[in-house]
Each structure stands twice: as C-alpha cells, then as structure tokens.
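Each reported figure results from applying straightforward, stated rules to the coordinates on display, with no laboratory input. As the structure is a prediction and not an experimental result, all values here were calculated from the model. Cβ atoms are built from the backbone, for glycine too; each structure is taken alone.
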Structure 1
Amino acid sequence: MSRLLPGAARTLPGAARRRLTRIAFGWALVAVAEAAAYTTLTWAIADGQPPGPVLGAAGAAVATTVLVSRAGYLTGARLAGDLYDTLGTTFARARLSWFTETNRALVRTVAGRAIPTLMSVPAHQLQTFILPPLIPLLLLAGVGIVGGPSAMLFVGALLAVAFVAQSLAQRALARADADRGDAEQAAAAAALEFVDHLELLRTAAGPERAVARLMATWQAQEAAFARTNNASAPATLVSGLAAALPLAGVVVLLAATGTDDPAAALALVVLTGRAAAPLDALALAGLTVNDLRTTVRQYRTVATAPALPEPPRSAPGKGYGLELAGIAHPPVLRDVSALVPEGSRVLITGPTGSGKSTLLNLLMRFDDPEQGRVTLG
C-alpha cells in the first residue's frame with residue numbers, strides 16, 4: 001500500500017492509514033479463504049469426499065468476501081472525507097499566490113475526479129492488486145496436494161512464464177501511457193484559461209486564434225489517448241495468451257502422460273484454471289496503476305500547497321502606517337524599504353517586469369517576501 005500511494009499516505013491522518021492497512025489485510029484473508037475453498041473442492045473431487053467440507057469452505061470464503069467488501073465501501077467513504085478535510089485545512093493556510101490558473105484547474109480535477117477515484121481504492125483497487133498475485137501462489141499448494149510435487153513445479157513454471165509475459169505487457173503499456181495524465185491536466189488548464197479570458201482572447205486574437213492553444217492541448221490529449229490505445233491492443237493480446245498458457249500446458253501434459261484417474265485430472269485442471277484466471281486481470285493493471293499514481297500525484301500537489309503562516313500576535317501598534325523593511329523577492333524585488341504614513345497616497349511606477357504587481361501582492365499578503373518584512377501599524 002505504501003508503494004502504491006507513496007505521497008498520499010504521508011498526507012493522510014493516521015486513522016485513515018490504519019483503516020487502509022486493515023482493508024489490505026482483509027483482502028489477503030479473502031485470497032486465503034478462496035484458495036482454501038478451491039483446494040477443498042479439488043481434494044473432494046480427487047478422493048471422492050462428501051460435500052460437507054466443500055460447502056463449509058465455500059461459505060467461509062463467501063462470508064469473508066462480503067464482509068471485506070462492505071468494510072471497503074465504508075472505508076472508502078471515510079477516506080473521501082479525510083481527503084476533503086485535508087484539502088480544506090491546506091486551503092485555509094495556502095498562499096493566495098499559489099492559486100494560478102494551472103493550479104486552479106488542478107484543484108478542480110482533484111476535487112471532482114481524483115478524490116472520488118481514491119474513494120474506490122479500499123473496495124476495488126486493493127482487491128485488484130492483492131488477490132491476483134496471492135491466489136495463484138496459494139493454489140500451488142493445492143496443485144501439490146492433488147498432483148504431487150512434480151505437477152506443482154510444472155504449473156508453477158507455467159504461471160511464472162505467464163507472469164513475466166504479463167509484466168512485460170504492462171511495462172509497455174505503462175510507457176505508452178506515461179504522459180496521458182499530464183496531457184489531460186494541460187487540457188483542463190487551457191480550458192479554464194479560455195473560459196476566464198474569453199472576451200479578451202476573442203477581442204485581441206479573433207475567434208480562430210483565440211482557441212488555438214485550447215485546440216493544441218486537445219490534440220495533444222487525443223494523441224496521448226491514441227498512443228495508449230495502440231499499446232493496449234498488443235498488450236491485451238499478449239496477456240490473453242499468457243493467461244491461457246498454464247491451463248493449455250496442463251491439458252497437454254495430461255494428454256501426453258495418459259493419466260488413468262479422471263477425477264484427479266479434473267481436479268488439477270480446475271486448480272490450474274483458477275490459478276491462471278487472475279493473470280488476465282493483471283493484463284490491464286498497468287493502466288490502472290498509472291492512473292492511480294497520476295491521481296495520487298495530483299492530490300499530493302494540491303494537498304502540499306505552500307502555506308502562508310500566521311505571524312505571531314504582537315501588541316497593537318499606533319495608527320495604520322505601512323512599512324517595508326529590506327524586502328527581497330527574487331527575481332524582481334531586491335532590498336526595497338519604504339515608509340508609507342497613514343492616509344498618504346503613493347504612486348509606484350516602473351517598466352513592465354520591474355515588480356509592481358509583485359509588490360502589490362506582497363502588500364495584500366498574497367505571498368510573503370523571501371527576505372525582509374511588511375508591517376501595518
């Protein structure tokens with residue numbers, strides 16, 4: 001879990017992290033219960049055992065899955081509340097100068113899409129990342145019980161080959177999908193800029209040139225989606241073949257050895273088929289991991305917005321005079337000092353880029369100077 005959500009985990013309260021850890025442990029318990037149920041089923045098939053133990057193991061697996069799923073949904077709702085609370089606390093202390101058009105678009109993306117996506121992590125994402133790797137490993141023990149050590153080693157080798165093929169397909173898909181999240185964010189920022197400055201853009205640049213930047217970001221986003229789709233087709237094909245490899249290998253082995261125990265052969269086929277089934281789910285896990293990491297990165301960027309700390313309370317001064325003492329705010333302001341008496345009017349002039357707007361932002365405390373101080377009264 002800490003590798004999946006490296007940044008978000010550090011911004012969550014301790015209670016939320018503990019809840020996620022408990023849900024992850026619950027999904028691991030589900031994998032154990034399901035593997036035990038399948039092992040009991042195949043043992044009963046191979047040895048002709050009564051259905052009582054099979055029904056008991058299946059009932060325990062179903063009950064465990066239902067309980068963990070319900071806890072996952074409740075944890076997801078609480079997680080969303082924790083994430084929104086963290087954003088509220090961050091915004092209450094954030095520098096106003098941080099809320100640029102790009103960051104405002106990012107805030108809208110995080111509040112409207114990223115947090116609802118993270119809300120699904122306990123009930124869905126953790127299930128996807130925990131069950132598929134664990135179930136094949138646990139079912140290998142059942143293969144050893146039914147078919148012996150040689151069958152377990154053979155099926156394990158087939159599963160390993162299939163897993164390597166799945167990993168290579170995921171890696172190729174991840175490389176193709178690496179810049180899709182950045183393209184989506186750039187398109188959102190361009191759309192927000194266009195809406196905020198629509199009249200100015202159309203007046204200064206005309207209808208066609210006004211949308212040029214917006215169209216360029218949309219085209220870049222479309223190209224990123226195309227690269228992902230083009231990479232997903234061969235990756236899905238490779239993953240499908242890899243998922244079928246273990247079952248096909250066992251069928252070929254049984255046909256070549258000519259087993260005389262149909263029940264044991266059926267049990268081995270059932271176990272191998274179930275062990276290979278999660279590998280198909282891993283085929284598109286690379287895309288899911290990419291999306292989730294992008295979502296976590298976006299949330300962390302917003303949740304760690306630079307704060308504007310409150311100054312210590314001091315005794316009230318006399319009047320409302322404004323004093324600048326050694327203000328420095330690179331790259332434009334260096335060692336600016338001035339005393340503006342209460343009631344006076346001051347005209348600040350200078351060429352474009354000389355720091356007039358930066359100084360005004362400091363006076364209104366949209367930001368704090370890197371050196372010096374501004375005092376009122």
Structure 2
Amino acid sequence: MNYLTATKNKKYLMYISQNYSYAILRPLQAQILAHGGEVRWFLAGNEVDSKFLTTDEQRLNTIKNVKNWAPDITFIPGNIVPSFIPGKKVAVFHGFNSEKRSSEGNRGHFTIRGCYDLYCTQGPNTTERFKELAKQHGFFKVTETGWSTLDPLFSETLNNPYVSNDPRPTLLICSTFSRKLSLAPKLYEQIKQFSEQGKWRILMQFHPKMPTEWVAKYKALSNENLTFIETDNVLPLLQAADVMLCDTSSVLLMFLLLRKPVVTFCNQKPQPHLLDITDAEEVENAITHALSKPADLMKSIESYCQELHPYTDGQSSKRVLNATNEFLQNDEKLKPKPLNIVRNFKMRKELNYWGW
C-alpha cells in the first residue's frame with residue numbers, strides 16, 4: 001500500500017553525528033519535502049560540522065528545541081540515539097556490513113542496542129538476520145527498503161566534478177582509519193610510485209577518522225596524476241572511477257553496486273567478488289587485471305550485489321519513507337524497548353541535557 005501521501009504535515013528529524021550522514025539522509029529529505037513533510041536537522045557531538053548544512057536546511061540547536069518541535073519520526077544513520085529524542089526511531093544505517101573484524105562474525109553490524117523501533121534494511125543478506133532478531137527481541141520491526149543514500153548513485157549525474165576527459169583509466173583509492181586494517185600506512189610507497197608514473201588518473205578519499213598524519217602525507221602527493229579529496233559525499237567519486245583500491249572500508253561495497261571491480265589489500269574476509277591481495281608488490285598487476293573486467297569476477301560481483309542491495313531504481317528513499325509512514329500509521333504494537341539506563345546517562349552527559 002502507498003503511504004507516501006501520509007507524509008503531509010508530519011515532522012521528520014535527521015539525527016546525525018558524522019559528516020557522511022548528510023549524504024545518507026539528503027535523498028530521504030528530498031522525498032519528505034516533495035510529499036509535504038517537514039524536516040529539521042540535529043547535529044550531535046563534535047565530529048559533525050554544521051558548515052555542510054545548506055542554506056535551506058533548518059537546524060535545531062538544542063535538545064529542548066527538538067522536544068518543542070516534537071518530530072513524529074527520527075531518522076538515524078548511526079548506531080545509537082538517546083531515548084529522550086522524540087519520535088519513532090528509524091535506523092537507516094551508515095554503511096553496509098563490511099565485516100571488518102573477522103573475529104566478531106556478524107555481531108558488529110547486527111548488534112541490537114535497544115534504540116530503534118524500525119530498521120530499514122538494505123538487502124536480503126541483512127534483512128533475514130534482522131528479522132530473526134526482531135522475532136527474538138520483539139521491540140522493533142524490520143522492512144527491506146534498500147539504502148536511501150544510494151539513490152543518486154543510480155541516477156544520471158550531470159556536472160560531476162570528478163568526471164574527466166582524461167583518456168587514462170581512473171583509479172579511486174579509499175581506506176578505513178584503523179591502523180590495523182588501513183592500507184594507507186602499508187601501501188604508501190606503491191601509491192607514491194603510481195602518482196609519479198602517471199599510468200592512471202588517481203582520486204583519493206579517506207574515512208573522516210583517518211589520522212591526520214596520513215592525510216597530510218597523501219595530500220603531499222597531489223599532482224597532475226593524483227587528486228586528494230575531502231568530501232561529505234563520496235558518490236560522485238564512485239561514479240567517476242573505473243576501478244577501486246581499498247582495504248575493508250564499506251565504501252567498496254557501494255562501488256561494487258555499480259558493477260565495477262575492486263582490488264582489496266588484506267581484506268578481513270576475501271570473497272570471489274573481490275580481487276584480494278596480501279603482497280604490496282602485487283598491487284599494480286591486480287589493478288591492471290581488474291581493469292580488464294574478467295568474466296568470472298564480474299559474474300561474482302553481480303551475484304553478490306543481488307544479495308547485498310538488489311535495488312538499482314534509485315527509489316529506496318521512497319520505500320524508506322513509505323515503510324516509516326506505514327509503521328507510524330499502523331501504530332505497531334511492540335514490546336517496550338530496554339531502558340538503556342547507563343547508555344542514556346552517558347548520552348545525557350555528552351549532550352548536556354538533563355530534562356525530560
């Protein structure tokens with residue numbers, strides 16, 4: 001059933017704590033506004049920068065302002081949200097299940113922290129597990145919608161600043177911030193060499209938590225062959241590149257969804273849809289091989305994408321909004337969420353809020 005018309009005159013809060021959350025929630029914001037709803041933003045903590053808000057995006061500066069505005073729904077692309085934030089809490093995820101820590105298995109992505117009323121999942125390989133957890137816990141619902149942040153990925157992009165007439169293949173290098181998992185400290189000499197030889201046009205983008213020393217070292221490599229980019233929206237970079245070099249960062253999964261090959265360095269869980277290598281001396285040959293798009297690799301990528309995120313219509317935001325409105329309108333009868341006394345106390349302290 002279509003619940004999009006129920007958006008009109010409802011209030012939707014975007015609760016964010018990282019700069020990358022802007023790009024995750026803006027496609028959803030566009031759908032809310034197009035269907036007559038209201039949107040406000042709340043920026044929690046000191047790791048999210050208000051400079052990324054556009055002039056027509058309205059911010060609520062305090063918890064008191066949030067409570068006075070009284071949103072019907074609060075969307076969260078992070079792991080936690082305090083219970084004193086009003087509205088039904090909807091998890092829309094800040095990334096895919098990249099399984100960075102092999103020792104954790106699926107626990108990291110599927111940890112239930114007792115914060116959410118509804119999970120809007122990205123594809124079959126996460127939906128099934130979350131639905132099992134919903135039956136087990138009883139205090140949240142799960143609906144598969146696809147991931148709102150990817151809607152622009154599947155649409156025509158005009159005026160993409162990273163698309164070039166340069167005839168060379170474009171290599172996108174991305175990395176996570178953990179020293180143990182990051183390729184940045186391990187492949188510096190190889191990437192420096194690539195920037196000097198000019199075989200490829202190189203774009204580089206790191207996780208926002210990457211240590212500043214490594215950001216500075218790679219920025220220093222910038223020349224006509226390598227461009228280091230700091231951005232809150234990685235999607236144009238993904239669209240502009242032909243191949244990616246990565247480690248375990250979940251951004252590689254978004255790149256795969258464009259049916260483009262990824263070379264990984266010491267991935268924690270190498271699988272057939274990745275070209276994983278563990279020897280720094282093999283990086284160049286692996287990238288060259290990936291650019292040839294070998295048939296077996298491309299078949300594995302397609303199979304994996306169908307499980308990860310089968311939606312390529314650019315309509316996931318509509319599905320998230322529809323599922324959210326359905327949940328709100330049907331007034332789902334669920335068990336009470338856990339009190340989370342310790343976590344909520346910590347968040348009250350962090351946000352300096354002691355009211356009700």
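Of the structures labelled 1, 2, one was used to calculate mean count of other Cβ atoms within 10 Å over residues 162-169, giving 12.0. Name it.
Comparing all candidates, it corresponds to 2.
Looking at relative contact order in percent (Cα under 8 Å, 6 or more apart), point out which structure of 1, 2 has the largest value.
Details: 1: 23; 2: 20.
The maximum falls on structure 1.
Supply the structure label, taken from 1, 2, corresponding to helix-only ellipticity at 222 nm (-39500 (n - 2.57) for each DSSP H run of 4 or more, over all residues; to 500) with the calculated value -24500.
1
Taking FRET efficiency 1/(1 + (r/R0)^6) of positions 66 and 114 (r between Cβ atoms, R0 = 25 Å, to 0.05) as the criterion, which structure among 1, 2 has the greatest value? Display every interim value, and only then the final one.
Working: 1: 0.30; 2: 0.80.
Sorting by FRET efficiency 1/(1 + (r/R0)^6) of positions 66 and 114 (r between Cβ atoms, R0 = 25 Å, to 0.05) in descending order puts 2 first.
Can you tell which of 1, 2 yields 25.7 when Kirkwood radius over Cα pairs in Å is derived from it?
Working: 1: 25.7; 2: 21.5.
Label of the originating structure: 1.
Taking distance in nm of label points 7 Å out along Cα→Cβ at positions 146 and 330 as the criterion, which structure among 1, 2 has the greatest value? Write out the running numbers ahead of the final one.
On the way: 1: 6.8; 2: 2.1.
Largest calculated value belongs to 1.
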